[in-house]
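What follows is a set of structures to go through.
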Structure P
């Protein structure tokens, strides 16, 4: 393969595809890393930046990234690893204890390892970058990245496994490096593919679009592990476990029974559905975000509840279903909805985060029949989380809920209420909400599992370590001669764009659900918007930079002023149009500005590297949302772009014509 254009597309495809593979695979195999996969994303940004820096200063590609990849996969596969939890201010839904260093040490180590891996494909892309006009190279890079997103999304749709991902990575890498590198590189690629094949051979492993699932037969049913963490149990409604307080209290707290129409959010493999049928439900709507869990329930649950004609299954995000449905119910249950997984691109948002906000409970209340009941139950781990959820229920329903703290080492509790206090019957030992209960969370800051509006200490330590390591590595890879000053504005642009992307991802997760499909569509939409901006810049005369930045400022102001609640109230079709216009307009104008600036860069590899390193810093700044909420990130984005405008080296009245940048 000799064409620089084709090689650049393939290398960019590999960069994005490998980044997504590492996020999914490491999150599934390093216990508790699923809560911190954003650090894998940050490591990818650093690796891409370092790869571009190295390509501008070394004559041959680095021989070690593939070996690091094989080593990381081998170590993770052979020696069980985990994030050691040591901070109760952030909740992790697992009782597993793992050995090893604390998270603020483990996260930087994984961060550096991921960066070392991504140096490989990034350097291969950068070497082709230098052979082409700046905008042409950037357009091809975007095209390859888009293909990487679509390929990974397609594999998620068909349920492809880790071995398939490894095969794609190994083939793409081998095609790019060819016979030129030492035998060590080819050997490490083969080792990587072989280890991924071993992962496929692991008995009972099922890859869903969200996690790695595995099964274990236990005395009272089948235990389902998600990302190596005990997650769900399939058991019969006749089993003793079905008569435990958390499963029967939601029905006993209603005065009028039996229940009629029941909605179960987090239906999983079907045990909660089976119990609802046992309690006399005339119909059950079972909502589950993970299609593989639903499939396991269909084929393996001892009661086969999903075969019952009274049951309707829906594969969707629970909050999205509540917003879209017109059906009303006699009882709505949030049945142990803890995903163990972050929304990709939203460092503090888990798949179920938008289910526990004040607005979400308002939506649930609106779907209740007169006198209908609402309940949620789980192993909450901390009393403060029970208090927060109870306080949210009190705020929304207007009266005290029934709070049953069943106890145990992991905080089992049931919260039940009704649209009418007269139809609510609490136990004789009703438990109150403590006076210092954390405040309810909102859609703007859905961090239900973070106790206070602050950035937890281990996050701060890990971020500080990452920034220090990144600074040292950048100096090493640039030989201390990084031409940063000419591209300071591109650094600011990178930081701003990452925050803008994060805001878009979290907004679409709220408006349309936290499903993998929504996430993939959003990332594809962002890349298409960027590609459109670059194409327009290359083909037509665009306004001067001050005008473009002014349009960007207007678009950011609109995004800030239009509330998500208003968009959420629109029908799905208009909601999609308005959401796309508001979210993608700033991205479009921001990339018009970037394309105009990047086209004039004297060193495309340095300019691109500095922009990517800025994006990494922007990823660290994302955690400010834990304090400010996501809406305020738009102000930070605006300030960063204003800084980029002030630092621009100069404005030009024309753009690079198509004859110099086109195919």
Structure Q
């Protein structure tokens, strides 16, 4: 049955490639069938158990084709089907021929190719074919990021993404090549009994971590997510960066890892979580802010994975299972609420024409559906009950709390990790209070914001589907536990059966009660307001008889105190021109947060490399006599090494 579903998925994706340029509705139908097929295959694997494998009598690049779908890859394939399908519905309306006649067809084609290649990455069990699919989905993502390449910032973001992706591909090529050289085959599978393969993990961590956007390898992510069309931002954040997480989960389970690997992954996770949300607080661009929250949530996932690797190394199954289950569930949860937030942000940007939060405001009244769904996603990403973000973070907390009861280094490391994870949640809540307060509430700060309109029904339907997923996982986490248990058991078979934590059923009941109480309170308040009548007034007049929108908090002033705590890493640039008059008519001040790692580390290092390369070019001048002299000097140096007892 799994093979049938995958055949439907493959046929649907291929048909959508053919229909993308000329038949928008046919493309949507074909892609929807492909996404449904992928989701059906994942559900079948979890329902039937076992591993599906397919070895046709065919080869590609001299290597036999080998497809494999187990619980780990099916877990990610389910997210691919759900978010990819919702994104296609949203994209059909958001990036239509009427609004984008030059690029709509190309956008659909690259979208289908991206998702098709992502599916192949999840299915292939051959290192060479993995690299082929990886490179193809990287190129498809580049063309999607630069779909509207008229802007200079868009082109720069695309080139940065392409450069970072090819650096990741280079590391993965070294990883798979060395793996094939040491095993004698490009075939992929469990090799836990080969300790000599453990050092290869560091190549995998760099390559997959760069694609996942973990700190400090995230330099490509903010600009790519901010400048891409919003449906592309949603698929990049919701699905594509999770393929980096898939690579880490897959090969940390199939291959041995060095003893320090779990600690390094956990430390990178803590750094990504805390600093990702700190950078988000310093942003004024709505989509760039959401992009930095991707770094934060990748960090939460890595905390769960890192401590699970430590537990596996120390033989501590109980709390390692909880940490990994929380990290894996957060893969789903982040995919759902981050895609929802980018969809809603796309609708807000489309209605107002700006991503600058301080030019928005008052949009809840003009766009109630979009604003309500954005608020739902904001509550979920902030880890508030009774939504899905709380459940996955709670499972990670349970694993960390149980680790503190164990003896050894894990107990001491879990305490600060839990504290910093709690700090991350508090900062995320503060950040989205800022976003909702500045963007959705108050008075419009510009003419565009005052004339905003609600998005199309198809876009709302896609957002409602993702929001329903956030609510469903939050209210019924027990229903999803068997899926998590299967994925955890496949990752580490030595742990045996995975038992659900005792409070999980109670959590479902508590969340259901909270949802009922919230619904009852909303109905009561609505009826009471209806009986007493509603009177509209300005939000806050601050004692002025004629207040203006300029008197409201801006995105920068709202979070100014918190971002000051992280000034050592954010390095904010302040703009406060001195007034030239005694009583100036206008005074302005502001600040922006630069891309610290990119601007203060990567670009100076790249500049140094370029200067060395330009200096080295002077030795390439076409004079044969000089080249012979270089050769003679090299031979003399080797002879000197041999004479002194060295090894040439």
Structure R
């Protein structure tokens, strides 16, 4: 009724909703390391635009990734997320490469991403490019199941001053200040500062959680042009602190119930990053770029582990046309990382400090077999790292464009995931199996410390076949379909070491009251994944847009044949929902008012005892003036609270995501 009552905005010249044709022409750079139209990209790639981020009402990058079909985002606590593409999720999901403006942010400590440390001013994000499927030929090891590249706006696009203030229930307080300066027509600087505070969530039995989170960050971006050449410098520094509560074994002389106890602790981190990139074009039209980045960070969990890390990345790439049919990109990369890790009560490392090095050479050649219709692409990367040696990661893609509105593509790829510092050296004493605890059934209390092995770990390997269709059905509807089948080899699996008794003095003398069985992550197993991802974008009217997506995922991991290894295999197979869906409606109510509706659902995670859930977010925004906007957002409105994930290696207390709301004021001048 409300839709019918509102006049159509078909004749409104101020309507800024992009057309389908404009969206298909959006350029992406993460697939081929060069700009190419989304419609022509032979990969399962999705672009989250700045408008998508604003209208969704999200407050963090992980929450924005919920917009992407095939990406599983689960909130562990109000400060921690599990994010993956196409399965194998966890707080330390290690088969996904994440970049911020082309700078890799994965941690060698566990080969994954600490999402609580990866942040930027959301108003400055130009787009988030998400590749679903292997991207190792272009981006290297760990780009196994996908690549996420968060790309910020150029400083020229963010001139003037912007102030944002927000506050609500869960997101209790947030503020940011951004200022852009022009030194000349070809030189621009952006400075920003932001901070926020997040309230605690709830435990499964309704108690107050211990996950309050405070975060602060400052940063800058400088862009300068020298004719066709470009210089970009980015820098930021951050500091955060949040609470946690681990559930750890209660080791008593008699090993009697309760077998578990709570361990309150705090996680805090601080760090700084610097990136410089120079791009130039020679007189013959050859495009070259050189990039260097340096990152220093500290990561502390009270009484458990403390890490200090320095990382230097160097990269060179060059693009040239060979004849009329070859478009070639090649390059070299090198990374050096050094750490200093101090142990605590529950985590120890076999070696306190290590240096790690990796280097690679890559090439990609796109061949126009029939211009505007058939394109064949060969890509490959030869990469060496200290932990697992030399790896060859090839990629072949074929695309067919029978008409301007349809593109069909097929890809065959191979990618590897290199072992982490934690897998190589860490001992963790966070696990116990005992009568009545569930999971692994044992007749007596059994401590299960996770210990390193003398065996050299192999890199995990994925061989995958992808195919898809991207089409525009008339002027109002576009559809993107992707399907895949993958085989994993050398997946890290667990085996049980030699047991030793836990002895205690009793009136009957010294008797065994329990047993210690070390768990070694040095076995190997296999697995398969298959799935389907569908996204549709329907422009019902110029003032009304509907976006829908659905993804299906099936994972099968072979069991190695021991209780601990079988439990890990079951957890990996069920770590991401089999079914996910999303429905978004964006309605321009008037020239000055906007309404947004976002319904999303995820199916059950049985190994983690996380039930399926369906949630609704609503946003309403008013333009109070040319440069002032007020918005109100309601999040997770269908349930007072619900769980989404349970931490795996660091045994944080299971928590629930609460219903929330906040108001936001944005002023530009």
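For the structures shown (P, Q, R), FRET efficiency 1/(1 + (r/R0)^6) of positions 47 and 359 (r between Cβ atoms, R0 = 35 Å, to 0.05) is largest in R. Work out which structure the value 6.4 belongs to, where distance in nm of label points 7 Å out along Cα→Cβ at positions 319 and 631 was derived from one of P, Q, R. Comparing all candidates, it corresponds to Q. One of P, Q, R was used to calculate helix-only ellipticity at 222 nm (-39500 (n - 2.57) for each DSSP H run of 4 or more, over all residues; to 500), giving -18000; which? Matching structure: P.
Taken together, the values in this text are just the output of simple stated rules run on the coordinates, not laboratory data. Keep in mind the model is a prediction, meaning the values are calculated, not measured. Cβ atoms are built from the backbone, for glycine too; each structure is taken alone.
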